Structure 1
Amino acid sequence: MTSTAVKAGPPAAPRRLLHPDPVIRRLSWMVLVNTFGNGLFMTVSALYFTRVVGLGVGRVGVGLTAAGLCGVVSSIPAGRASDRWGSRRVLIVLCVAEAAGMASYVLVHSYAVFLLVVCAETAVDRGAATARNALYADALPQQTRVAGRAYLRAVTNVGIGAGAALAALALQADTRGAYVAAILANAASFAAVAAMLPGIPVVVRAADAAPDAGAEPGASRRGALRDLPYLVVTSLNALLTLQFAVLTVGIPLWVVRDTHAPRAVVGATMILNTVLVVAFQVRATRATRDLRSAARACRWSGLLLAGACLVVAASHGLPAAAASAVLLAAVVMQTAGEVFSQAAGWLLSYDLADPNATGAYQGVFNAGSSAGLMAGPAVVTATAIGHGPAGWAVPAAVFALSGAAMVPAVRWAEHRR
């Protein structure tokens, strides 16, 4: 028996690093490949468009804003398509299209072509995000869906971090060849995901197997845009999504323009956020057992995010060391709000949806999130960055009020459901 125990011991450690659910393990490999490529592209894209293609920073910003709008619009039809033809099938098609679109970036030599490619690629990307969310509903049972999403988000942060670390080599080389290699590697990652998707098992929805005889075809899919309580919850979640602009736009600009903290603090805040999300995102799902606990988690998230904004404002005028410590404390608060809001958002987006039209409802919810991501940089720069310490009170109020309003909104949606 001792000999058997010794032989069985070594494989246990690596197994603990993997999720026990085989479906989530397959999804994890898919997500890791996808986000590794995204980390490569996100890190090099701005310099590629400005230094290699030769586009002005302002024109790139306008193009990305237009692309963001295309992403908002594409989410809804992608969700409806997932309901009609199956989320896995739609996602395979979109991943192949995304691989082709990403590879097209290496052919960009003018602003007109840049606009065409970035708008098309972003529309496909956001559509793929909607189909992927619908796939999670089709592949994971309801009782493990939110915890599975949390595990996959931790994997997402690992993948993006690894891709960004490798992209540092391209930034160091600072040549067209290095940037092109990173972009093509991301294109290859989309093709690899398309090849992995047939191995993801999905269940046939009851509505697909035996639709109601008297139901109007597509009525549930169209109902996603008529479900007022769901739209209110989606809108409040979109306001909470502004938090990502605080981390990626607000704090970096604040550090450089309004504090004595060294610029290295910007990198430290990003690393700290990534590590904390990986460590605590799964644990945060324990606070979202049902609709009402998810609503309360949103309320706590709003308060934490509001507090983080006020703490950032307090770093103004402090000595370098003190300002750095205060900013890192703010990021801890911001990340706590982030993991709670994400866990709650996943549960609300699925459990408040019509089970006959999961894709359409995910399309609406994803469109709201995309709108928040698109508007976030403009909101943060116009308030917090544009008006000094007092300006941080505006996003703080938005987070606190939207989080608090989620409780009655979810109660209303639950009653109507």
Structure 2
Amino acid sequence: MDLSANPALAPFRAEVRNFFETDYPQDIRTKTARGESLSTADVRRSEMALGEKGWLASAWPKEYGGPGWSLEQQYVFDEELERAGVPTVTPMGVIYVGPIIYTFGSEAQKEKWLPGTRDGSLGWAQGYSEPDSGSDLASLQFSAKRDGDDYILNGTKIWTSAAQHADWIFLLARTSKEEKKQQGISFICCEMDRPGVTLNPIITIDGKHVLNSVTFEEVRVPAAYLIGEEGKGWTYSQYLLGFERTSYARIGGKRKQLRHIRQMAEAEPTGGNRRLIDDEMFAAKLTEAEMAVDGLEMTVMRVLSAVKDGGSPGKEASIVKILATETAQQITTLYLDTAAAAGQRKFADSVSPGWTGHAAYAAPGVSTYFGARAQSIYGGTNEIQKNIIAKRVLGL
């Protein structure tokens, strides 16, 4: 996939860039740039602005209401979204469950869930991890027992991102106990406001509400909320995880972070006529991070170029997941290095009336750093991804 070889990309890029700079809600861009948390209303407004344009489900095929873009156009769109500082599309809907529904769901399910998912009016959460089933997801014990025309759900899901904004949650639930633990797992949907569903916020170290645990006590849902066949949930989840793991790449966002760090380092004095960018160790770390993003971008292009007919990226997505998350951690560490240099200088000058306190980028940078620590854990730990690569990619 060569982005420079297609002359049609230039006007497309200009159209996308103009939309984000003029028609997209600018107050949401401002809040995102400040590192402020978005309300549910903000999230809906952001995604419905994209949905109204027909751009929210950017990777969906035309037959299901997507724009039918080429992989190059999808890549340019994601790049421009990140460049503009627009909040990342909540992936649980259009990236995760949407392709599951239009690939494995019934016609009635497609009619029920795809329109709202596609236009941004319907929010989703992902119910995978449990208190005792994280990386070993197949050991999950969340139960769905058939009772006539219903399933009765019991159990707890944890680390459920953005569940406070969601209308629906899709779940992996054990519908039977089989000798092989990957068997007997089913893929079921449930409204977040069903009786018996309780959301408990998990506040992170920076005071933000991103994560949740969600408890289900005798929650009754129609059997029609089962996606595909009973007991095939593990197969569907692996299809979904291919989309999830490649979604971590966020090349445009990483390049924007690196430009920001370079600008700060070129402006941040460290004493005398020296700036932080003149520090050889810091400059080397910054260059290494820029090279890592280049390598990640080439890897993403190779993986996506191999995707056929809108299918899942598959097992090679584990390679992207490792590179993307480790590169994110590499970049966000540079925020700490930059803030530390500013803090040391300002501490030394603190007796001066001109001292203004911490640099404005310090708090958001530290928050971003802590958030990136979790990236190598969620979506399947990087250690697990290395096992997948060894077994399924290399055949060891």
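Observations
- Taking relative contact order in percent (Cα under 8 Å, 6 or more apart) as the criterion, the largest value within structures 1, 2 is that of 1.
- Value 15.9, calculated as mean count of other Cβ atoms within 10 Å over residues 129-136, assigned to which of 1, 2: 2
- When volume of the Cα convex hull per residue in Å³, for residues 121-360 alone is calculated for each of structures 1, 2, structure 2 gives the greatest result.
- For -26500 (helix-only ellipticity at 222 nm (-39500 (n - 2.57) for each DSSP H run of 4 or more, over all residues; to 500), calculated) the corresponding structure among 1, 2: 1
- Answer label among 1, 2 for the case where mean projected area of the Cα convex hull in nm², calculated from the coordinates, equals 23.1: 1
- Answer label among 1, 2 for the case where volume of the Cα convex hull per residue in Å³, for residues 33-192 alone, calculated from the coordinates, equals 102: 1
- When distance in nm of label points 7 Å out along Cα→Cβ at positions 185 and 385 is computed across structures 1, 2, the figure 2.8 traces back to 1.
Bear in mind that the values in this text are calculations on the coordinates, not laboratory data. As the structure is a prediction and not an experimental result, all values here were calculated from the model. Cβ atoms are built from the backbone, for glycine too; each structure is taken alone.
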